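Alright, structures below, take your time with them.
The numbers here are math on the coordinates, done by the rules we state, and not lab data. From a predicted model like this one, the values you see are computed outputs, not experimental measurements. Cβ atoms are built from the backbone, for glycine too; each structure is taken alone.
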Structure P
Amino acid sequence: MTAPREAARAARRILITRSEDDASAWADALTRAGAEAVVLPCIDAEPIVDAALATALRDAARRADWVVFTSRRGVEAFVRLVGTTSTKARVAAVGPATADAARRALGRTDLVGERGTGESLADALIEAVRPARGADASSSPRVVLALAANARDVLERKLREAGIDVERFDVYRTVPTAPRAPRISLASLDVDAVWLASPSAVTGFLNQVELDADVALVAIGPSTAAAIRERGLAVAAEAAKPSFEGLLEATP
């Protein structure tokens, strides 16, 4: 049963400022928590085009047991770098939209995270590879991560802590959305809190929104909180853990 304090916290309108691809998973999770999500993408993605990266990624993918994606952009960037036939590995995706992109591009998706977060995907992947590791303790599954350059390390860290051989490749980067003219009135969005999950999102948010209302700005971690303060704004709360759950718990 949900505690009254948690229910009161969830029953709010929260502005999600992630990229369009990533925002949907958090919006769905907020809905399940009893809150209302308002999505305003404040970051865009651009591919990293590099011959050396393409060669290294292609070689790693051929050796891998799993290739893991946390966004549609990651799938698209992977295919742009190495093509669609460079791996016979199983494919894991953070959520349904990423899974659909992988099926279209690579012809398969073998595992989908339950809650649309890196943490839940790591847990599911650890569980999926456990039988193979149990059969031969000396054999560590080889996992390739195709991620954004400024993506958090929670997924790779949890996998490494579980004894899984992980190679991370940054295949695209996120950048703030361009300035909007005129900017959107924050008051018109009628939200109780704004979730900011990266310094880039802080810049993109301020590029798009006119701060004409007193709304709680909630940071996912120290670097994002610092970016908010550098713009002369107050941080209402900072997540204890850099995750969806951490933001939900921190939201006043």
Structure Q
Amino acid sequence: MKELTPAAITFGGSNTYSGVSTSRTLMLRELTSLFATVPAASSIDDYKYAIITQNVLLKPSAVTRSKTYSYLRDRFGLNPDIPIFSSLRLLWERDPAGQPLMALLVAAFRDPVLRSTIPLVIQRSPYQPILSPEFAEQINLAFPGKLRDKTLKSTGENTTSTYKQSGHLSGKSHCIRQRVTPTPGSTILAFLLASLNGSGGTALFDTEWVQILDSPNESLLAEARIAASRGWLEYRHAGDVLEITFRQLKSAVGALQ
């Protein structure tokens, strides 16, 4: 994937190499538990206090708690001043079925290592295998010489687990590509990330942000209409003209900051 635009960076994305994928998976279970415990209006200090001091994620040591906080912060932001995190938090409880895909989209938006593997997943047809060494190879191509062989191996394994958590893979030692099902929340996030990176109209469907949702255009438009009915985006579609904007979502996110 191309580097993120300045608008995407301002919204909370990153082009800076991060080591979170070398050490952790998507961390969906931890994020779900954290959001179930910490109110949506909380500050970054509240999230830190909950994880490190209160140990709401039940980690066995102070060191593990501190690392968990750091990795979750890198993955998702944990800061209402970061628009993409506020967007995720706003949609999270409103679209429970979309939580795995929304978590993946935000994590990839903030982590270029994970983001570099999206083309491999998109190109693989359902029920075909994807092995962790393939992810390692893809990452090595994107960041040549950055990681040693042992770290590449573990990063490939972590990435495999990440896509299991998002629903794109199933299986244990032999992982098979699965087709995921988009929801209104995951669709709006995918369109938003594509828009922040310069796409609009029907060109949104040509972006990897949208293609990772595994769905035909008509299905995604149906989800967009549902999102519009809930006040999450503005939607106009007539013939070949498609207009999707995010004024209401951005206004709601701004209210959380």
Structure R
Amino acid sequence: MLFKVLSYNIHRAIGVDRRFQPRRIVDILSHHDADLVLLQEVDEGVPRSRELDLAKEIAEASGYPHRAVGHNVSLRKGRYGNAVLSRWPIELQRNIDLTIGDRKRRGCLHVRLRATKPHAADHRLDVFNLHLGLSAKERQSQIGTLVRSPEFAGVPPDVACLLGGDFNDWLAQLHAVVREILGFKSATQHRFGYQATIRTYPSFSPTGALDKIYYRGPIRLVAARSCRLAVSRIASDHLPIVAEFELT
């Protein structure tokens, strides 16, 4: 079964031109028509985004019937976090707190899906959509927290699993941990080195490979790239990553 995944830090739908235009995000998602979308920095009820429920607005406008949201940061008015939009029903959802000490609140949204397509067998698919902190030590601790969580520990190695989102990992310091210790393969970094990564930040002239997708279990990577649409250069400060997989 072939399927497509898109991971995107939408920056609250506020572009590099400082305009709040969720329509641009919707246009990008509609163009790529992914089966599964991992979003970070998604507002709900915040004045800067007209107090909209962005996950709901974007999902409905893009034609996604299923969604899950994990709120991590509460503001004076409203909150924001990560969201998953899906063509397939969501069987389970949990938000894992990755906050370290008194640092900014961070989290990882776990969803379990039953991937279905005509003339193909159903597959269980576990997805972890995260947004890590800004310091290397913080990110290492957050990965440790994730690994120890019952949600992550409860996914057997032979079950199809995706780990994606905004890692904020400029120097790919977590790459070896995720690959060699956790047993994932990378869809976005095929070998170690600056030129081998899919760079997504800043969107108008990408130099950092902050957004990543890893996969484990009965999944084969078909292709992966960043979005090439002109609108993606201004719609957010990150570019989306699009990866195509086959469930085997």
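Kindly point out which one of P, Q, R the value -4500 was derived from, the read-out being helix-only ellipticity at 222 nm (-39500 (n - 2.57) for each DSSP H run of 4 or more, over all residues; to 500).
Details: P: -13000; Q: -15500; R: -4500.
Source structure: R.
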Item to check | Structures P, Q, R, by distance in nm of label points 7 Å out along Cα→Cβ at positions 113 and 145: label with the highest value | outcome: R
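With mean count of other Cβ atoms within 10 Å over residues 169-176 as the yardstick, tell me which of P, Q, R scores highest.
P
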